[in-house]
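These are the structures in question, set out in turn.
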Structure I
Amino acid sequence: MAAMKNIVILISGRGSNMEAVVRAAQAEQWPARIAAVISNKADAKGLAFAASHGIATAVVANKDYPSREAFDAALQSVIDGYAPDLVVLAGFMRILTPGFTAHYAGRMLNIHPSLLPLFPGLHTHEQALASGLAQHGATVHFVTAELDHGPMVDQVAVPILPGDTADTLAARVLEQEHKLYPRAIRWFIEGRLTVEDGKVHVDHTTH
């Protein structure tokens, strides 16, 4: 039997995607453990959820460091203390330095609330509504130095409905994120993902 893999999740707030991942890992009995949930904000509500599920938590507050590089170095040191096979960004609101992303190349995933390459960065729901497009969605991708541009693992489309606001659209997208992200992470844990020439291949044969 394969060794249990360690997952470290980074959050900045409520961490609803982190909650979805923790619940899926437990319900589906993944060959992995959530080794730690780490936040850059001490008041992140997701820390209490993680602690209540017996998961180690840590805070590395970016405001305590003079530069992005110094913060990333401190964060990397804490993350690596948990020997992660995979680092999962779940609403982690920091732009990471190239050195940090290089250190976790091929083992750090992010979920972004748009159908990338459309609408990288912030305010994706407002941008989607303003675009006049018929659909919006979410994308799971490997993290690279270029924001929201790493190799795509999977995405889900959500229709934009008449009368949608940024809030109603965001809520519908988030509901799908909570299914999309755990599935993509499970594929990684099960060794189904390979990246060649910047493209992700998913092995869908039964293991």
Structure II
Amino acid sequence: MSTAAPPRDMPRWGWLGALWLLVYLPIYQSAYGALNFLFLCNIGVILTALALILRSRLLVASQAVAAPVIALAWAVDVSWKLATGDFLYGATSYMWDVAYPLPARLLSLYHVAWPILLWAILRRVGYDTRGWALQAVIAALAMLAGRWLAPTVDNVNFAWSDPFLGRQLGPPVVHLLLCWSLLAALAYGATHWALKRLFPVGPA
């Protein structure tokens, strides 16, 4: 557990969350369509904006669990493309697709700024340890939505095939449980472990 100073109140940054949603939602909707909001990264940045508006320490904590995982995966794929000319698993191919408006693609740089913002907030308010469980539930719902609502070809939240082998890992239920377990237990578990040691902890 961190020995940092006790948490303070959430910053009054609701205006920042509202401004982000006013800019981000219509641009992304126009460029990519409504189903794009099913991706965990987009769910996460929307929930972060709502956390700022509602001043919810729990919502901030849940997205602090997810953001480093998502940002790292996004940055690795972009970096792989820049270094080799090909994608590691193709999740960021849209960044090079001129069919999408440049402003929408530039907005995707939020993947870099998002965890930094959450880090700054956690330094002030501390880490609510319930964030891991909440984000695990959010991820489960997002994967189910990706399986039931989005086209197979979009592979939203890897609900149809894993990112590296590019295939379904057994029957649908097994595949979803495996992918969710790896994400919620290993990836989110690692960030939860780190956040507990870096920031003051406890429920709200």
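Just a few scattered comments:
- Structure from which -10500 was derived, helix-only ellipticity at 222 nm (-39500 (n - 2.57) for each DSSP H run of 4 or more, over all residues; to 500), options I, II: I
- Label whose coordinates, when relative contact order in percent (Cα under 8 Å, 6 or more apart) is calculated, return 31 (choices I, II): II
- Taking distance in nm of label points 7 Å out along Cα→Cβ at positions 37 and 85 as the criterion, the top structure among I, II is II, with the largest value.
- Each of I, II could give mean count of other Cβ atoms within 10 Å over residues 45-52, but the derived value 22.6 comes from II.
All of the numbers you see were taken from the coordinates with simple rules; none came from a lab. No experiment lies behind these values; they were computed from the predicted model shown. Cβ atoms are built from the backbone, for glycine too; each structure is taken alone.
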